[in-house]
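Just so you know, all these numbers are worked out from the coordinates, no wet-lab data involved. A quick note: this is a predicted structure, and the numbers were derived from the prediction, not measured. Cβ atoms are built from the backbone, for glycine too; each structure is taken alone.
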Structure P
Amino acid sequence: MLYYLNGLFVGFLILANVLAVKVFSIGEWMILPAAAILIIFTYPLIDVICEVYGREAGSRTVRTGLMAQVFAACFIAIAIELPPAQAFAHQKEFEIILGGSMRVIIASLVAYTVSVNLDVMIFSKFKEKHGNGKLWLRNNASTMVSQLIDTALFITIAFYGVMPFKVLLTLFITQYLFKFLASIVATPLVYGLVYVARKFDKRKSIEPSHY
């Protein structure tokens, strides 16, 4: 089951980088990148991996996600620079959708590396203290803290000096509020995935410690 969870995690990360180009609004006061809809799934996935397979498996997944994002950014940059065929009339649109600025790419990678490693560390510390009990506590505590760091790092690195401070503050508050609420909503999903993973591995006679 670990392989499926890893695949989903990495796939969602790459997809988030593409969806981030689209911005949507909830009412008149909350503006979010479309990638925010994946927040409900990415952090719970890493928490499930840590819960079932341990901290080292979680750390390996984080490193795999980072490498996948770096490779994706490199190949996208190469694809953009390839000379378009005459029949391809959408080079500018292709660049706009996939070509994010280097500053935004760096912000995304830094925020991801720091926040998800922090998530793994906090989750694992709580698990050492509580054992298999209080999954809801370590899931929400680790996700809420790491998402706070993720949002602060990304917005600061990507947009500081480009947007007015008041706008940055509004972006930070609205995005973190969404992620905070998403963490609570996703708690049943974490319990469900943990149950499925343990059931799947037991049926396959796979010990989680083997990973």
Structure Q
Amino acid sequence: MIHTDTKPGAAGVAKAAPKEPPARTNWRTAVPALKGAGVTLRELRLSDAPALLAFLNTEEVTRFISPPPTTVAGFERFIEWTHRERAAGNYVCFGMVPDGYDQAVGLFQVRQLNASFQTAEWGFAMGSTFWGTGLFIESARAVATFTFTAIGVDRLEARSCVQNGRGNGALQKLGATREGVLRQSFLRNTEYHDQVLWALLAADWRR
């Protein structure tokens, strides 16, 4: 999912033990960098816009998500919006930067579903070049740990199209629980799609 204020667009084994919780931080002021094997998660920068346009605007990436911005300027506006929403305490966005790269090739978004931020929803998108490399799982574990510890979320939800086998498989691998199917809950190209509702709980993640 990619959310913006101008609506340019909303990426089989046991779960590994979560990483050590990050130090408490005022994430509304600045998003800390998180580190996983082979990848760094950091706040998006305007300089990431060209790479995000290139990596996230392919048919395979956008097939099951709301359309992302279609220009560099559109991504720049989106990045500025993420900073405003983070400062307001409503949302946080991490860019995925593989080792050896300077710009983000994907992103993770976490947005509040209630005023206390105890319940949140996350979404993600990543360039298909990096599918199957293990970078998604590394990134997702780091973001989930940050969400439960630094933000204080108790319940983290995700929605994924029923047809999105890769996305649903990744959420299951993370240890998320499939709680049901939301019928005709996602509109894409004038067609409604069913979505699977997944959830991670802080209590389960910390075990």
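Listing for the model above:
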quantity	calculated
Distance in nm of label points 7 Å out along Cα→Cβ at positions 104 and 168 - structure with the largest value, from P, Q	Q
Per FRET efficiency 1/(1 + (r/R0)^6) of positions 64 and 160 (r between Cβ atoms, R0 = 25 Å, to 0.05), the highest-valued of structures P, Q	Q
Structure responsible for 2.0, with distance in nm of label points 7 Å out along Cα→Cβ at positions 88 and 152 calculated and labels P, Q on offer	Q
Test item: volume of the Cα convex hull per residue in Å³ calculated as 139, pick one of P, Q	P
For -7000 (helix-only ellipticity at 222 nm (-39500 (n - 2.57) for each DSSP H run of 4 or more, over all residues; to 500), calculated) the corresponding structure among P, Q	Q
